[in-house]
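A.B. asks: In what follows, structures are represented as structure tokens.
Every number in this text was worked out from the coordinates using simple rules, so none of it is lab data. As the structure is a prediction and not an experimental result, all values here were calculated from the model. Cβ atoms are built from the backbone, for glycine too; each structure is taken alone.
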Structure I
Amino acid sequence: MSPRTAEHMTWHQSHDAVDGVMVHPSDGKAWKHFNSVHPHFSAESRNVRLGLCIDKFNPFRSFAAPYSCWSVILMVHNLPPGICMRPEFMFLSMVIPGPSSMVRNIDVYLQSLIDELAQLWSSGALTYDISRKQNFLMRAALMWTINDFPAYGMLWSTHGKLACPYCMENNKAFTLTNGAKASFFYCHRRFLPHNHRYRKNRKDFFVGRVEKDVAPPRLSGEELHDVVSEHGDIVFGLQSGKQKFPGFGLTHNWVKQSIFWELPYWKTNLLRHNLDIMHIEKNVFENIFNIVMDVKGKTKDNIKARLDVALFCNRKNMELVCDESRVAKPRASFVLEKNAQLLVYKWLKSLFFLDGHASNISRLVNMEECILYWMKSHDCHVFMQTLIPLAFRDFLPNRIWDTLTEISHFFRDLCSSKLNVDHIEKLETNIVETLCKLEMIFPPSFFNSMEHLLIHLPFEAKVGGPIQYRWMYLFERLDITVVM
């Protein structure tokens, strides 16, 4: 580390933050809370704040190959925004071999890393500061982990009705009668203000129901630790992935007691495991695009979805029409006509972007099959935040276009490099109403856990700071470098 870089390690202490404006994790509640709870650690500005990312990649660059690896990457959050997330300041701690099935047993490999982190917290390491030309006892603390939502399954099962790690067993997800999958269709009105008009609406939401419940509480680290401790210690070994604690899927979704709880300060962290906005945005975009463009085999508006509409919603115009010879599915107001779909694909085929802004999306358009293929996460990112309001403006009813535009603006504002706390609080309020509007438009089958997680993204932004320090783009690029 150069003298200039060493000086940057104390940047966060001299950072003159503007009230209510966040440009770095040190401006978030989690960092400030850690300082107040552990004053002896924060007294030495050169002590290191770490983030940890665990990501799966295939070393053979083939999704068909059954072999995969997991990269474990550490990043230093002490550094200023311009260099904080640059690849040269990310450290490949280890590469763990194994298929996806071993994800619950990954603690076996992480044990050595956790031991080192615990030692760096309690004893520290004698370190030479080249900028001050002196030795000092450096300590380190892990602030949070960064994973995609499936990798969240190392701690908490991301499947079924209890998939949300915040709402847990207190959400109102249910299993669709015909779709046979968990739907979060009836989970958002409880987050509205107590006197909001949507709460008493019996017609446009879950048929006949008035919402009187309040939002479920977000448990603190200490409360979560008490809950997890009831399920016993970590179980190592190849069979532990098949073991389930009593009540799994009914009263909880914990798959194990995570090894991260061995860190003595872990339960005091306000934000321990981040929801990755990159993959959430990609999934939400794909669900919206596929249902509006009526993509065959991918739309959530299929025959089974219409059968569930008849059971759970008061939307006679969307119910199946049956006669003696066939079953007809009336075109929904949120689905584009065939001519409009062709115009959208033709427009996408003609698009050009400035170098560095996006990939060549026109190459992803298949006019013959009317489909977009091989859409990468960043392509979905650009489409969600830039193209959705333009692509559908002339083809959808105003109330539907307005709602999709609100979703687009939500992601755009949340991904800003500079966040205003007051604006984030408005986003936290507005996204609830926007999701309720989506419930009045789309069928229950549309709402999986990805749509529901939008509720919690503004909270994590307030606590952790700008999401550019807590999403997967940079780490997936680093995985490509590892493979090469």
Structure II
Amino acid sequence: MNILLVYPKYPDTFWSFKHVLKFVSKKAGCAPLGLLTVAAMLPNKWKKKLVDVNVKELTDEHIAWADMIFISAMIVQKKSAQEIIKRCKAQSKTVVAGGPAFTTGYEHFFGVDHFVLNEAEITLPLFLKDLKKGKPKKIYTSKQRPDITKTPVPLWSLINFKDYATMAVQYSRGCPFNCEFCEIIVLNGRVPRTKTPEQMINELQSLYDTGWRGSLFIVDDNFIGNKVNVKKMLALVIKWQKEHKYPFKLSAEASINLANDKELMQMMSLANFYKVFLGIETPNVNSLKECGKMQNTTINIPEAVRIIHQNGMQVNGGFIVGFDNDTESIFENQIKFIQQIGVVTAMVGLLNVAPQTRLWHRLKAEDRLITEPSGENTDGTLNFIPKMGKEKLIEGYRKILSTIYSPKNYYKRINTFITSYHPTAKGKIHKEEIRAFLKSLWRIGILSKARLRYWKLIIKTSLTKRKALSAAVELAIYRQHFERIVEKIVKPA
């Protein structure tokens, strides 16, 4: 049987980095880990091809070759996913769909023959068993949480590594916290399940053996959800990285209580982590309590960010406006807060109501839901009725973005970050990094309106903290992307 796995297109979003990929001569940010893992679960005798629409066109010939087409998507990809499904059905192909977009909203997709929902380790074997009998069902779903120590190594052979800026692996699923707006516990539960340390080393080795070097993102929604297990795993990763001369620079998502665990931060630093994304959300304590993010109410956030920076990891932060407890003062407060803590890559979004979350159920009961979410909380759209009023909220949101991503404030944050940053990342400088730096000299240092700030940053960092130069250059390049995204959001309708 010929199996075509298709990954839909991402729109131009905050995290797509579409406008800076040209600096490193890549076509997409990250490889489709979910589909690569599903491919490894399918029978070995089946022939498999993968088309990531973010890196190449899905042709009619691709579709004609396939006996069955598997599609996985997140909500933000739903438009592209539906277009792909329509094209496949036009050639009378059997379409199988799974992943977050389908798990929380399969009823919004048309033309899918079989939905394999929730976690594939449970539902995919059920589908394959029925398929072998010739009696596959329409929907496969399960509340059971699988043992991910049985999850196979992704089928890396299906992709061209040269297309991507970073690779991805998964260590755990689930998060111990219960934030009202978060769909993670809906998809993966509140009890973090982890892979074994040896399993993770095997996955790192599998990537190393392909020849991949450079950035590696651990996609867990909370990498430190199970601190006991993660420390056991990190002990082996530290050893493996050292033995292999640090081929990977690691990044992950975590909760802010990371700053309370000195041992964990030191271990992550020794394992060559250089970035961590934190859901900081808001300086408004009442809004934090409203959404159930209690872990953020018991910690000094500016100090926590500074501590993590001192341990060699750059903090990327998620911020939200639009909570019921937000007043009109939140916009200026968010601006001051973001500038103060020196989080350069600040993803500020409007509160987004994801399907089946506690927030979704509450606002549905209050008759405040408007539409389904876009899946992209930085696109300036709302899918609920805010207490502040739609016009005031969107106007204030646009003010935040236009202010913090202005050249003056953006470069000021870079300098604040570098002041507290103690870089510890090890390993070789890759040719893509050199290429990006050289391109930045021309595109930012000569052509950009921010060229004077760029040169001031480069010279100052070179003289005072040379080890932070690569981070400074990267952040300067990132603004080329963020500037485009902000322009698209703040421009008049």
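A.B. asks: Distance in nm of label points 7 Å out along Cα→Cβ at positions 176 and 328 computed as 2.3: which structure among I, II?
C.D. replies: Working through the options, I get structure I.
A.B. asks: With helix-only ellipticity at 222 nm (-39500 (n - 2.57) for each DSSP H run of 4 or more, over all residues; to 500) coming out at -12500, pick the structure among I, II it was computed from.
C.D. replies: Details: I: -9500; II: -12500.
This value belongs to structure II.
A.B. asks: 0.96 is what came out when Cα Rg over 2.2 N^0.38 Å was calculated for one structure; which of I, II is it?
C.D. replies: Attributed to the structure labelled II.
A.B. asks: Which of the displayed structures (I, II) returns the greatest value of mean count of other Cβ atoms within 10 Å over residues 256-263 on calculation?
C.D. replies: I
A.B. asks: Any idea which of I, II comes out highest on distance in nm of label points 7 Å out along Cα→Cβ at positions 56 and 368?
C.D. replies: II
A.B. asks: Of the structures labelled I, II, one was used to calculate mean count of other Cβ atoms within 10 Å over residues 8-15, giving 16.4. Name it.
C.D. replies: Computed on structure I.
A.B. asks: If FRET efficiency 1/(1 + (r/R0)^6) of positions 304 and 440 (r between Cβ atoms, R0 = 35 Å, to 0.05) computes to 0.70, which of I, II did it come from?
C.D. replies: Source structure: II.
A.B. asks: One of I, II was used to compute mean count of other Cβ atoms within 10 Å over residues 192-199, and the result was 18.9. Which label is that?
C.D. replies: II
A.B. asks: Out of I, II, which one gives 13 for relative contact order in percent (Cα under 8 Å, 6 or more apart) as computed from the coordinates?
C.D. replies: Considering all the candidates, the number was obtained from II.
A.B. asks: Given that FRET efficiency 1/(1 + (r/R0)^6) of positions 136 and 376 (r between Cβ atoms, R0 = 41 Å, to 0.05), derived from a single structure, equals 0.40, which label among I, II identifies that structure? Let's see the in-between values first.
C.D. replies: Working: I: 0.40; II: 0.80.
Corresponding structure: I.
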